[in-house]
1. Starting from the value 40.3: which structure in 1, 2 was mean projected area of the Cα convex hull in nm², for residues 198-541 alone calculated from?
2. Comparing 1, 2, where is FRET efficiency 1/(1 + (r/R0)^6) of positions 190 and 230 (r between Cβ atoms, R0 = 25 Å, to 0.05) highest?
3. Compute distance in nm of label points 7 Å out along Cα→Cβ at positions 150 and 358 for each of 1, 2 and report the one that scores greatest.
4. Could you figure out which one of 1, 2 the value -8500 for helix-only ellipticity at 222 nm (-39500 (n - 2.57) for each DSSP H run of 4 or more, over all residues; to 500) was computed from?
5. Given structures 1, 2, which gives the highest value for distance in nm of label points 7 Å out along Cα→Cβ at positions 78 and 406?
6. Using the calculated result 42, 37, 23 for semi-axes √(5λ) of the Cα gyration tensor in Å, pick out the matching structure from 1, 2.
7. Quick check on the output: 4.3 is distance in nm of label points 7 Å out along Cα→Cβ at positions 214 and 686, derived from one of 1, 2. Which one produced it?
8. Going by Kirkwood radius over Cα pairs in Å, for residues 342-645 alone, which of structures 1, 2 comes out largest?
Structure 1
Amino acid sequence: MNKPFWILIPLVFVFACKSNQPATTNSKPQGTVLGTIGSDPILSDDFSYVYTKNNMSAENAYAESSLKEYMNLYVNFRLKVKEAEALGLDTTASFKSELDGYKKQLAQPYLTEKEVTQQLIKEAYDRMKEEVRASHILIVVKPDADPKDTLIAYNKIKAIREKAVKGENFDQLAKTNSQDPSAATNSGDLGYFTSLQMVYPFEDAAYKTPVGSISNIVRTRFGYHILKVTGRRPSQGEVHTAHIMIRYTSGGNVEDSLAAYRKIEEISKKLAAGEPWNTIVKTFSEDVQSREKNGELPWFSTGRMIASFEDAAFALKNPGDISQPVLTPYGWHIIKLIDKKGLPPFEELEPTLKQKVNRDSRSELNKKAFLDRIKKEDEFKENTSNVNATMLMADSTLTKGAMKYDANDAKNKKAILFTIKNEPYSRLNFYEFVRTKQKSRSDISPIVYMGQLYNQYTEESLTKWEENHLTEKYVDYRMLVKEYRDGILLFQLMDQKVWSKAVEDTTGLRKFFNDNRSKYQWKERAKATVLSASSKETLGKVQEELKSPDYEVADPIETDLRYAKNKMEIPKESISSLDKLVNSLLRDKKVVLYLVETPIKNETLKSGSRKDSLIQYFVSKGINASRINSSISSSANSSHALVKIYLRSTSKKAIEARYTAKNPLALQITDGLYQKGDNEWVDKSESKPGAYSFENKERFYLVIIDKIEAPRPKELEECRGLVISDYQNYLEKKWLEELKAKYPVSLNEAELNKMVKTSNATK
């Protein structure tokens, strides 16, 4: 149900486009000196940039107190980075690799034309408001074909266009001449389509050609096209439909065709008589993928489905409307409208459009504009005579992927192909590029292949040059790279000096805890269970159930095991059921197992112990014997015994799970040790053991206090996380004192105060 594959594939092409110069440029950081850290200056430009970035929206931004507070943080940050540099952390291979990865990511927005992208996004959206119908004729030619082959194809399409312009029937011309395989059956008619459904040059020609007119010749990666625009209409938006399908392939025999038609007619009558849609779909539809979803299909817009299906779907007016039988090349369909909607607002579609524009052939527009701009900015100058001479040196070894060159040939070193900011790129440099990129190609001539590699070489050289000099052109990029660089160094050193040390230095942590033990104290706490229920009846039942040491599980698993006469071993047919119980016990450590024997009277057990064999089976599977409750006698007086095996839980959450299975709000249970302020309902209860009931907004509460614990000091294990955090702060503070002694800090208060005055004056 999709368009011909060739027209949907993104196209690589070259197209001229206007580009703006970069808006934010700067060379190296400048400004006054606000102070020093060791021998390093604190430059006002650097400090102002990071301060503004992090404090612009603050109410007290640029106030004296704010600037001084931030300067203190900034100095501490710079001290740590300076120490990391002194330790050589910025010279390690791992650091360089990590930073290079970030730089690549940060550079991407600067290696594109944002304004061009935004224009293309807006153009795509504006075009989506309209749908175009067109027919086309294609003469196939590869993008990298020899000039002579390209000329032959061009002359063919030119001659066909002249006939069409003079009035010859376009449909017939398409059938006779078009090399699009579908033209034989559709006369080149592509139906209606909208923006982003065709390759960009094709779409562009369609939207710029008046209805009834023949387009200029259009080149895509598939070849040369001419289009005849046959219709325009406002966007139909999108529809959400379901369908019932009876398969029939066009071109089949008459009997099959008639049988499919009769079947769809009968289905249509059943629907008209009021039989449920979902029942009919699941009973009769032959579309396996949609049948289990009641025939539901994804949302689609114009150009996404076969024309007859699409027309019938968009013709339905109201949700629930059902079409008459519709024939497509895949069979007969009955379509039901679920919903329809118009074109969403630009703001809603913009993120999706941006992704599509960056992925399809429009991205070449951006690339061309970017290269044109940096050629001017970076003073790209080409030596045409040397380039042409280099192209003529290509021979069959290149298309075999085996071209070699003499690295010591002085002529190749001297032959400059182009310069970027006066930096020369020689034929020797290009040949080395060719050596690494060449592949065996039987579909192209050596000179054309050499030209393609040269274009690739110039593009990559220009892009690499630009990327390597972004810090000189863009202050934002320079500062971002600096932030990432310093951040990586800071993370490595902080982990070494503070974070990991606080965790690994158990002796130091214990000493810090003992020295500061008075900070870590428990207040009076109530050991309590808090119930919240939707009814008083539920609270009463649960309170009674809580008196038991364990509780019924929400999804009970149980089995009956019957021993054979005079047999001690577990029956083989029971193993599968026992393993299900094992899995539940392994998944939930709060679950316990019960074994209850029902003896058969008047029979005597000869020897052995069923209890031991059954318990041993569970223990062998990894279940601790303490989790098994057995009432089986070690010497049962029966030769046949029925053992009931079931699970219970020691967790109160098992009770909650049972009650909330049908009603998620029926019951909530929490328990623990509560200090004042931890729980509203415990706070409202008396500070002594007992049960306390409350009601609030049709919700019922019960607090069961088991005991009151007196205030006491915390043990380290009870507050390890908090102690580690405090110890990290302590280590960092001591470390900063050492760094300030090693790298003395001096601040110029007068210069810092000038920033206050300047900022206030501009407000």
Structure 2
Amino acid sequence: MQQMFPPHIENVSRRAMLRGMGITAGLVLAAPVLSRRGMAAYATGADKMPHGTVNDPRVFVSIAPDGIVTIIAARSEMGTGVRTSLPMIVADEMEADWTRVRVRQAPGDEEKYGNQDTDGSRSTRHYLVPMRQVGAAARMMLEATAAKQWNVAVTEVKAVNHEVIHASTGRKLGYGELAVAAAAQPVIQASELRLKEPKDFRYIGKGQVGMVDLHDITTGKAMYGADTRLPGMKYAVIARPPVVGGKLVSFDAKDALKVSGVEQVIEVQGWPWPSKFQPLGGVAVIARNTGAAIMGRDALKVVWDDGSNASYNSVSYRAELENAARQPGQVVRDNGDADAALKSADKVVVGEYYLPHLAHVSMEPPVATARVADGKAEIWAPVQSPGGTREDVAKTLGIPVEAVTINVTLLGGGFGRKSKCDYALEAALIARTIGAPVRVQWTREDDVRHDFAHTVSAERIEAGLDKSGKVIAWRHRSVAPTIASTFAAGAKHEAAFEQGMGLVDLPFDIPNIRCENPEAAAHTRIGWFRSVSNIPHAFAVQSMVAEIAHETGRDPKDVLLALIGPARIVDVGPSTKDLWNYGEPLSSYPIDAGRLRRVVELVAEKGDWNRSVPKGHGLGIAAHRSFVSYIATIVEVAVDDKGKLTIPRVDTAIDCGMFVNPERIASQMEGAMIMGLSLTKYGELTFKNGRVEQGNFDDFPVARIDEAPFLTNVYITPSGPDIPPSGVGEPGLPPFAPALCNAIFAATGKRIRSLPIGKQLEST
């Protein structure tokens, strides 16, 4: 197994950790991993921006006297199965019986657990080796304990399915019987660890373990953020400035206080924009229940100063972005001489693409409960970054980090929205003001209108072809307000991590490539979103591939493979000064054109790319590398004479290196298909006078069950343990929209270059 991190196992304070977990005895281990600098783990802001120290999680294991193994999950569960997959790795290496494993959620504490940001599709790729090491160390310490008790050589004993066995005599000792003595054993040094051979895995890669939360989720017993109840708890909703950068001028609470159940109306502190995740401010209505609080808010009379973004209009801003994309911009990659090659080309194919702002609209809107008293704060919330939330609560309240406790509930979806903890900070501020526990509930309208939106983008690609139809020049201009604008005023260029998501890391075999990034000012809060800038970049690049195929009369799959070129490690050249590779070293995770080729070839074979389809049907293909994984997707569409779209079939191939839980990988790919369909067909936030015009699922729809693909197939490329794991949660999304739109063109002859597609299909 390739070691992605220097291995290191050490003892921790067993007594203190067990007290915190409510466990009374047993074996406890921790696996810290060396810190990485800067944006190493995932630098879209969940880690410290722009520079700072980032730590990977330290994972804890304990064994109780009855043999129950408890594994602490330091990452947040939002449907990815991370609370199952990561403990499963430990259980496999330590030969634990999964039916006797329990999982507990870690509170926010990065001093103890390391980085806890559950984003960037990096939990498995950063946890796999440390968790294997923890499991192996536990197994070996249990074996050593049994050997000592039997007075035999440790080589004569073996841990098997929750027991240590002495083969020659048939003696057995259960893990619970060994736990206390094993805890006194010296911790196995990294150099002495014996990791399992992959052929001996019981759970890893097998897909035989169900989600630990599934029963409670499906029976309604699972605890989400809105399920928190505390003695004496109040309920609050907030009227926030409708324009980002606006502020409260005055409010009249007289009518709100007349609503039955409303108890108080108070001002909530806001911070000047940009202000990271600090609250927007506004007016909070506190009541005995959420319904009363909402009615009280409706009765408020509020005067706002809309500030500098009051004139923001998405229609005129689109024209501004598209005009910028037609002008030279900051050069971020320059191989060969693209300008000269375009001038000398036999034909130049030009594509201009537009993607609007998007809202996250996770099924569970933001919600947080806080109790602040005696210089301490405790939060219950569905947060993707519990450690970061802890730090931000402490800073906002002006108390020590050690005085803050973050209790992580299940997340009803996250997609990057719940990495920003503004809702938890609101709850903390209000709880401190009113002197009582309070739950701050965002409505769906709050969620849509005050989101950290996915960036709007204009993309322009010019491809120069020689007489044979070969692409000899490629110029891609990407114009989008940057996430960095949420953290620093005046940020107008895509940050290095955004440029590294499908722009400067283009893996095509073209001699002349030039990528440019013109300026774009942000006028609303911009945040990371599932797959982030891969969405607009992949849409433009993979749409252009299909356009080139049409212009040259060739098969889109063949053109895609020709552009990818031969199997090789891609070097983008010295012109890209700060190539971001999802926080990973290129030596371990190179840009591998061969792996991208293989997923295209695999999906073409398994998805039967060359099959005949009925009239009105079409096939589209797209592929993309993101989060150091490789994905290819084929979408089959059917469009009737009224423009109604149905999707008979979707095939997706993924190469994510060594994988742990194939069932969850397939589920993530299927989820990406559904989310991709929703966004491609409907997703659009529009702004007028600085205000978001949408508010709920009536004007920001999501795909319904009858719109879902009839058949979905997911193919996972087999990978040996020498290929390190890579991302799964996000990479399935970027290829979907271009594959869908390419399929629509194949079915109808209508080329779609801007999203969403819903209204455009009506004119097909």
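Each reported figure results from applying straightforward, stated rules to the coordinates on display, with no laboratory input. Since this is a predicted model, take the numbers as computed values, not measurements. Cβ atoms are built from the backbone, for glycine too; each structure is taken alone.
1. Numbers: 1: 40.3; 2: 23.0.
Answer for the origin of the read-out: 1.
2. Details: 1: 1.00; 2: 0.05.
Ranking 1, 2 on FRET efficiency 1/(1 + (r/R0)^6) of positions 190 and 230 (r between Cβ atoms, R0 = 25 Å, to 0.05), first place is 1.
3. Comparing 1, 2, the top value of distance in nm of label points 7 Å out along Cα→Cβ at positions 150 and 358 belongs to 2.
4. Among 1, 2, the structure yielding -8500 for helix-only ellipticity at 222 nm (-39500 (n - 2.57) for each DSSP H run of 4 or more, over all residues; to 500) is 2.
5. 1
6. Values: 1: 65, 52, 30; 2: 42, 37, 23.
Source structure: 2.
7. Here the read-out was taken from 2.
8. Of structures 1, 2, the maximum of Kirkwood radius over Cα pairs in Å, for residues 342-645 alone occurs in 1.
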